[in-house]
1. Thinking of P, Q, which structure, once distance in nm of label points 7 Å out along Cα→Cβ at positions 8 and 56 is computed, gives back 1.4?
2. Using relative contact order in percent (Cα under 8 Å, 6 or more apart) for the comparison, can you identify which of P, Q gives the largest number?
3. If P(r) over Cα pairs in 10 Å bins from 0, in percent computes to 20, 60, 19, 1, which of P, Q did it come from?
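Quick note: the coordinates plus some simple rules give every number you see, no bench work behind them. Computed from a predicted structure; not experimentally measured. Cβ atoms are built from the backbone, for glycine too; each structure is taken alone.
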Structure P
Amino acid sequence: MEQKIIKITHVTGTYTIEIQNGKLNEMKTQLDKCLNDEQGAIVVKGEDGDQFVYPADLLKNSFIAIVDRE
């Protein structure tokens, strides 16, 4: 199975969210909830314990693509 990432292109920069194996549908659901005002943000924990927050407003004003990891 190919590894996927979510690539978010916003005027402030390009952000990537790495999708763990088997979590693609869960991430798609979270994206849909953010875009439909059902969820305030996507929160992702990094490997070293860091926490990354992608607010719904950022996602709504961005170009979002799910692509293969390079």
Structure Q
Amino acid sequence: MKLHSSEFRKQLQQYIDFRGIDIVLYLKDGTVLELDKNRQMEGDVVIKNSREGIQASVRLDEITRAEFYAA
């Protein structure tokens, strides 16, 4: 599935909304970002909130791969 396709966006949105799935995002710059349960998606941006309240945001076009794990 192409990462920029609407199907990928729709599937990612479903997994972000479902808290029982752990998500690991691999970015173009080599960064690996694990999303905890406090995450959301606004438009084409994935937002991660950490325990300290710091946000990280990633645009969909920065993602090369996403892995989903049942928690």
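1. Working: P: 1.4; Q: 1.9.
The structure behind it is P.
2. Numbers: P: 41; Q: 35.
Of structures P, Q, the maximum of relative contact order in percent (Cα under 8 Å, 6 or more apart) occurs in P.
3. On the way: P: 20, 56, 24, 0; Q: 20, 60, 19, 1.
This figure was derived from Q.
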